[in-house]
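S.K.: In what follows, structures are represented as structure tokens.
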Structure I
Amino acid sequence: MDRTLFIDEAAALLGVSRRTVYYRIREGRLLTIRTRCGSQRVLLSSIEALLRDEADKRRARREAAARALHALEPAAPVST
């Protein structure tokens with residue numbers, strides 16, 4: 001069985017508020033299970049997947065910005 005975290009623990013690990021964790025759950029970006037007493041626990045594997053996805057998006061944005069910046073640079077003069 002996958003390891004789980006309390007909502008507060010998930011929020012601390014992600015560096016966001018409890019409310020944001022609930023938003024991510026509602027969006028389907030974080031997966032949870034319900035305990036016998038009805039509390040919600042976040043699956044650690046879904047937190048890891050969310051962190052990977054966000055890191056990939058940041059990397060893609062940086063690469064796109066670098067390409068755009070490179071496209072704006074003037075071409076080097078050609079010596080004849």
Structure II
Amino acid sequence: MTCFIAHMKKKGYFEPLGILVTKENSKDIEEEIARTVGMQGEHCPAIWKETKVWIADPKKKAVLDRNLQRKFASKPRA
């Protein structure tokens with residue numbers, strides 16, 4: 001699993017979004033997070049640093065959550 005996806009999974013970030021993280025989709029999830037937070041093409045530590053900023057801001061977190069749900073949630077939630 002990619003560098004920060006495993007950490008986010010361990011902390012329970014994806015479960016409320018209805019996203020099942022697997023070895024097969026973790027890289028795609030990381031790429032979507034990087035795209036959403038404006039860090040596409042950057043290395044993992046830089047993406048994770050910006051992702052933490054987004055998670056701490058309720059408005060940005062809502063955008064991130066929505067984008068991840070659209071692409072990866074097995075059951076989209078309102």
Structure III
Amino acid sequence: MAAWHATWILSPLSAAVRVRVESVLRRGDQGRFHIVTLGQMTCDTSAFFVEDEVRVTEGEDGDEREVFAKTWRHEAPRDFV
């Protein structure tokens with residue numbers, strides 16, 4: 001099962017996109033894994049800002065525990081874009 005949602009704001013000096021994707025995987029005796037990824041890109045007049053996050057939980061609904069989480073952040077100059 002996978003579900004995703006995206007939102008866009010279309011303004012040249014404040015453009016933004018946000019995406020959320022969720023997946024549930026079952027691996028036999030290894031159990032159930034719930035994966036949530038969040039991504040967003042925003043900007044201002046001088047730079048683009050990208051942030052991504054991944055969270056993985058293990059276990060059945062109501063009895064999940066986090067087994068992995070990581071966030072990445074990056075900034076890139078617009079260079080006349």
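S.K.: Which structure, out of I, II, III, was helix-only ellipticity at 222 nm (-39500 (n - 2.57) for each DSSP H run of 4 or more, over all residues; to 500) derived from, given a value of -17500?
M.R.: II
S.K.: Another question, then. Any idea which of I, II, III comes out highest on relative contact order in percent (Cα under 8 Å, 6 or more apart)?
M.R.: When relative contact order in percent (Cα under 8 Å, 6 or more apart) is calculated for I, II, III, structure II comes out on top.
S.K.: Out of I, II, III, which structure matches 12.4 when Kirkwood radius over Cα pairs in Å is calculated?
M.R.: II
Values in this text are rule-based calculations from the coordinates and carry no lab data. For clarity, every value in this text was computed on a predicted model and none was experimentally measured.
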